[in-house]
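Colleague: As structure tokens, here come the structures.
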Structure I
Amino acid sequence: MTAHRTGTREEWLEARVKLLEAEKELTRRGDELARWRQELPWVPIDKEYRFETDEGTASLADLFRGRSQLLIYHFMFGPDYQAGCPSCSAIADGFDGFAVHLANHDVTLCAVSRAPLAKLREYKKRMGWSFPWASSFGSDFNHDFGVAHTEEEWRSGHITYNYRDQDFRPPADVENPWPSEMAPVGTDWPTYMREGPGVSAFALQDGVVHHTYSAYARGLDGLWGMYQWLDRAPRGRNESEGTFWFRRHDEYENQDGVYRGF
């Protein structure tokens, strides 16, 4: 138990009102940024992408499912993965519940991954999710939108992710960079890190698909439903740098004490 300053109800109320002003400013700034996102120029997509879905082969326009707006979550699940990324899985736990609300507001939310459709179906069934999930296996889609990188790019140490050049290779003296408390995806570190998380937005107008927005890395913070709750808990996120305290939702210890890995 950590020590924390205590006070009277009056002291708490005074501090809370000061915090409220800062929260209101953050809300106003968030509204401003949302308008800024929506004012970005729309870029027509002139490349043909093909996906495999539960309904069969689909184009990017087909993923809209008859609506005019499409949000794609770039879910880290590469062809060689044996399970989906734990971080992406935690995010998907959140949006699985509200995808139906977006669908009734002219917005389709769909996940896209490079793993074959059979793997996605199996994992989706295991997790109990219902959102649409398309496979881009064999397509350039993930690479073109900055969330998949070739082995050559990885080895060069120059990967473009989140709009800047990055090197995701572990230090030469680190044999296994996997955090011991993180359930891996059944592959090695380079294969895992050649995928990246992200979200992309598209608009369909007059039969033309337009790319309108993409975000990566900490730009996805707002999509982590559990973190929005933890930020309001007494100890906040309460995590150490470089650790992964969370698991896939079926891997936590149950009442019988059994730990279920992938």
Structure II
Amino acid sequence: MSIGIIFMGLFIGFMVGLTGVGGAALLTPILILLGINPSIAVGTDLFYNSITKLFGSIQHFKQKTINLKLVKYLAIGSIPSALLAVGILHLFNAYFHNQEQIIKHSLGYVLILVAVATLIKTFMKNKIEWNQLQLKPVEEKRAMSIAIGAVLGFIVGLTSIGSGSMFALAMLYLYRLGPSELVGTDIAHAFLLVTAAGILHAGIGNVDYMLAVNLLLGSIPGVIIGSSLSSKFPAKPLRTILAIMILLSGIKLI
């Protein structure tokens, strides 16, 4: 089982490094389809994601490619909202014992959203023209940023998915950020969000640490290999195939 999980981590890390498409959208549904309890899959994925995002955040902080104000505003909304989602999920399970169904169905719908977001990012990114909302300073969009964080943070707390893809899409359309700043800001905020939600899931007992360690053993070299080969493969076709795979996984879980 451990060898199989390490190879699965290697594959997911490789695909993330190669395409930039989020690992959670690939990992969580695979874990559930392999028979792992949905709440354990979500909690473990958040813990695993926290560690991977930490290394990315450190690198982008060194490169000064993080918009710290935007990270702060998004986190003010997203962290309490994600914690609320985890709390509601736990409460529902205590009273109605339907946590698995809620997670599976939520996950299915969110995967469809992520697949659509990935396709939009892939094919529309270069066609975006700066609009009046994007040109406004981040300070003037404080309330909007907190609201976006709250809505998307709740989804991440519930499913572990979207901390990268959905926030990146919002940043792409609503803020004026360069490509490296968008990636750096997205990763830094995602680190804070998944860490907070992951700690709460760990406190409830929803994290399988051995599973997370095995995944990391495979995914860390996988990301390095995938990243080194990314310039040799066309990104659009690969991202499109992955988006279709994510879409099918979402439909299967609903």
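No value in this document is a laboratory result; all are computed from the given coordinates. All values reported here derive from a predicted model rather than from experimental measurement. Cβ atoms are built from the backbone, for glycine too; each structure is taken alone.
Colleague: Given a computed value of -0.72, -0.92, -1.36, -1.39 for log10 I(q)/I(0) by the Debye sum over Cα atoms at q = 0.15, 0.17, 0.23, 0.25 Å⁻¹, for residues 31-118 alone, which structure among I, II does it belong to?
Modeller: Matching structure: I.
Colleague: One of I, II was used to calculate FRET efficiency 1/(1 + (r/R0)^6) of positions 7 and 191 (r between Cβ atoms, R0 = 35 Å, to 0.05), giving 0.10; which? If you can, show how the numbers build up before the last one.
Modeller: Details: I: 0.10; II: 0.85.
Going through each structure in turn, the value belongs to I.
Colleague: Of the structures labelled I, II, which one yields 23 when relative contact order in percent (Cα under 8 Å, 6 or more apart) is computed from its coordinates?
Modeller: That value comes from structure I.
Colleague: Out of I, II, which one gives -28000 for helix-only ellipticity at 222 nm (-39500 (n - 2.57) for each DSSP H run of 4 or more, over all residues; to 500) as computed from the coordinates? All intermediate terms of the calculation are to be shown ahead of the outcome.
Modeller: Working: I: -9500; II: -28000.
Of the structures listed, the value fits II.
Colleague: Using the calculated result 0.95 for Rg/Rh (Cα atoms, Kirkwood Rh), pick out the matching structure from I, II. All intermediate terms of the calculation are to be shown ahead of the outcome.
Modeller: Values: I: 1.00; II: 0.95.
It must be structure II, since only it matches.
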